[in-house]
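Trainee: The structures come next, written out as structure tokens.
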Structure I
Amino acid sequence: MNTTLLLEWLIKSVIIVFFLLGGFAYLTLFERRVLAKMQVRIGPNRAGPWGLLQPVADGVKLIFKEELIPDKADRLVFILAPIITVVPALIVLAVLPFGPEVTIGGRTIHLGLADDINVGVLYILAIASIAVYGITLAGWSSNNKYALMGGLRSSAQMVSYELALGLSFVGPILLANSMSMRDIVEAQADWWFVLVQPIGFVIFLIATLAEVNRAPFDMPEAEQELTAGYHVEYSGMKFALLFMAEYDKMIAVSAIGAALFLGGYWGPFVDQVPWLGPIYLLAKVLAILFLMIWMRATLPRFRYDRLMAFGWKIMLPAALFNVAATAVGVVLLGLGG
């Protein structure tokens, strides 16, 4: 295989992984500062200028924190579960385009790792569904009834909302007439799909909140009932990996949502200055992340039976209606490509 191509893939992989790792660290700071602002508090402001070194301090603390494994736990699964949880969050963006094609030294380069895969949407759905195994195994391997209940709750919740999430992808697929993420983004060069898919966009946002266990869908971590859910027995870097998985998945689903409904990297003058593409994409990701944090600050946690009923009785029918309406629009009104 071409050595230059392998080197290009390696550099892109390292950039994506380091972006997610750094994004995880500073998303925690972003969330704490936004919540503090909304709740008329100060937030972290001691470690470094404006509190910018707070994530570094938290990371050092977790590195040196004692790690304990329960005596009756399944040691191998207990150790592997955080890894199984965090890896999908790091690789799910492999098929996402971060910008248009650019020419460097006479060579055309895709601003994305493998964004020309023609079934990129299927890849995203397949990888996103793997994370539930890590969470379930984390709860089961701890040999703790509260942790097991948190893992089971999470698996039931994620499976239920994955149906609506998968159906929310169908609208952009029909409008772009392709399952390639680059084709879907390119189809939005003139207008964003959210303009004709507002229901699909809302369903996507709600379902992703449930998928990443964010408030008001953070039932696996209902501390009043389960102390801390599936990660109650974890400490040190193992806990940090589970924590990292949640925030990296937030970044990933925000980037995917921006690509599916908000035009991805498209914005003013991108066709003339391709390097503006990643900047526009980052701005849209930050906007969706802010919306997720805003919902955490605003809405109380669902009762578990109502959470499940909402997923099956409201989200799923609404997603099916949106698919049917989009199909009719594509066939009769000529929407999309």
Structure II
Amino acid sequence: MTLFVTGGAGFIGSEFIRRGISKARIVNFDKLTYAGNPDNLAKVAGHPNYSLVVGDICDPAAVLDALPEGCDALVHFAAESHVDRSILSAEEFVRTNVLGTQVLLDAARHRKVARFLHISTDEVGGDLAPDGFFREDSPVRPSSPYAASKASAEHFVRAAAHTFGLDVVITRTSNNYGPYQFPEKLLPLAISNAMENRPIPVYGDGLQVRDWVHVTDNVRALEAALANGKAGETYHIGGGRPMPNLEVLRLLLRVMEKPESLLASVTDRLGHDRRYAVDFTKISSELGWRPEIPFERGLRDTVEWYQNNAPWVSRCRSGEYRAYYERMYADRESAATRI
């Protein structure tokens, strides 16, 4: 099996590659932006099934050059994904998440890719009622520029299926957590700040509700959808335990044996949705998937990983890894030019 994975150096994409490298030949096509860290794939970098191509999904020529003819699947993780950044400027989110997805869909048709697995988010459903759950047939009502760009990408994916007969599957995942997550997101930011006894920012009253699923459980669901999902279908992936952010952070501090005085209220995010939660009955009934890692256990394991990998966190925060890989690829391009 040959898989073409976009954004494989990111948090979820790298977990997908680390799990799947022994079973498939994987081409990782990644722009290596701030959140794309080849250190995440150090364990598989030398594997004969793995190759990394540095490129932009918005560049049709680069995509076509890297995408193998007739490969078994294109698994599309690559995206701008941080809501706060999208509020500051939506342009890059529209470019990468919408235009980039359309470039990949065109390339998949031209290269006769067997299946296109599109990784989306529960945020396309927008703000839910206090006890509400987002289902696959619920209205799509994104609230943030990020969510709007992902919702738009979904529409292009479905259009490619309807117009051209492309075999597509869409997954929408709730909040992921686990090792290798870039420390701008809530849990890795809180963990790394707590390790240094620094304040942990809490938006507004901290009562925004999110559903958490461990990245390993999420990737298991993605594997199931890739292998056995029905063409044209959408599947929700969740942890099954929505919790307010404040409760999550208090639990984290208990796990780390740190005082709640580290929690620091900050001005709430513009247009901050109060609740996200997905109903994952469909993927459970059709594909037999359910989350296996209880949140408390997964949280403890995640804390332990960050504590044992402080140099990785430091390199992420400093941007040191980016400078190293930029130099490395610049040297490669220079050598290729000389040859």
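Any read-out appearing in this document is the output of simple, stated calculations on the displayed coordinates, not a laboratory observation. Treat the numbers as computed from the prediction; the structure is a model and nothing was measured. Cβ atoms are built from the backbone, for glycine too; each structure is taken alone.
Trainee: When relative contact order in percent (Cα under 8 Å, 6 or more apart) is compared over structures I, II, which one is greatest?
Mentor: I
Trainee: Which structure, out of I, II, was helix-only ellipticity at 222 nm (-39500 (n - 2.57) for each DSSP H run of 4 or more, over all residues; to 500) derived from, given a value of -21000?
Mentor: Structure I accounts for this read-out.
Trainee: Let me ask another. Identify which of structures I, II gives the largest calculated value of Cα Rg over 2.2 N^0.38 Å.
Mentor: Numbers: I: 1.02; II: 0.97.
Sorting by Cα Rg over 2.2 N^0.38 Å in descending order puts I first.
Trainee: Ok, one more. Once FRET efficiency 1/(1 + (r/R0)^6) of positions 74 and 98 (r between Cβ atoms, R0 = 30 Å, to 0.05) is calculated for every structure in I, II, which label goes with the largest value?
Mentor: Values: I: 0.15; II: 0.95.
Comparing I, II by FRET efficiency 1/(1 + (r/R0)^6) of positions 74 and 98 (r between Cβ atoms, R0 = 30 Å, to 0.05), the maximum is at II.
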